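I've put the structures underneath this note.
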Structure I
Amino acid sequence: MSRHLRDKHKTLIKLRRQVEQYVKEFPFAYSHASVALPLGGLAPQPIILVVNKVLCQDCPEKSVSPKAIREHGNKAHSKKRVPNKDIF
């Protein structure tokens, strides 16, 4: 982390050491596995950026990538050579 603060944010060594000490003393252990994601369909979370998303027509699958939803439609719903409007 210190390297990232130095290289990316150009912070002073004094500040980097303060951040390192704070992180060492932080009382919680967060990781991708310990933080639950909100259920689909919930209201937007105030700290998470809302982006345009593409929704599958046949199931709750969603993505920010039309290509990913098209591939999903091909594999999960056998929708090959189908117009986009019939997939998402």
Structure II
Amino acid sequence: MNLNKIIKIRNDKRGSLISLAISKFNIFKIKRIFTIDFIKESRGNHAHIKCSQYFVCIKGKVLVEVISSKNKKKKYLLEENKIKGLLIKPNH
């Protein structure tokens, strides 16, 4: 999937505008979208039993650590300008 066609970021003197073309996002049905800015400490620390999550970093860097149900840890570094997403399926 080409995320550059789904997520568009435009910056000008007025600020940043981020758009998401939901009709082109066909991995799973989107119910909610959350944005996080200026993270000072870790967030999350919980699992989702029913919903999938898709992470994209649109500014800066974010390190996502996933712990599987078998207690295996895996880390993913997401960075701006490298629009890649991380799909976390339910009860991972």
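Odds and ends about this structure:
- Read-out distance in nm of label points 7 Å out along Cα→Cβ at positions 33 and 57, computed value 2.1, structure in I, II: II
- At a computed 6.5 (mean count of other Cβ atoms within 10 Å over residues 25-32), which of I, II: I
- Entry that produces -11500 once helix-only ellipticity at 222 nm (-39500 (n - 2.57) for each DSSP H run of 4 or more, over all residues; to 500) is calculated, selected from I, II: I
- Value 26, calculated as relative contact order in percent (Cα under 8 Å, 6 or more apart), assigned to which of I, II: II
- Here the criterion is Kirkwood radius over Cα pairs in Å, and among I, II the highest value is seen for I.
Laboratory data are not the source of any read-out in this text; all were calculated from the coordinates shown. Remember, predicted model here, so these are calculated numbers, not experimental data. Cβ atoms are built from the backbone, for glycine too; each structure is taken alone.
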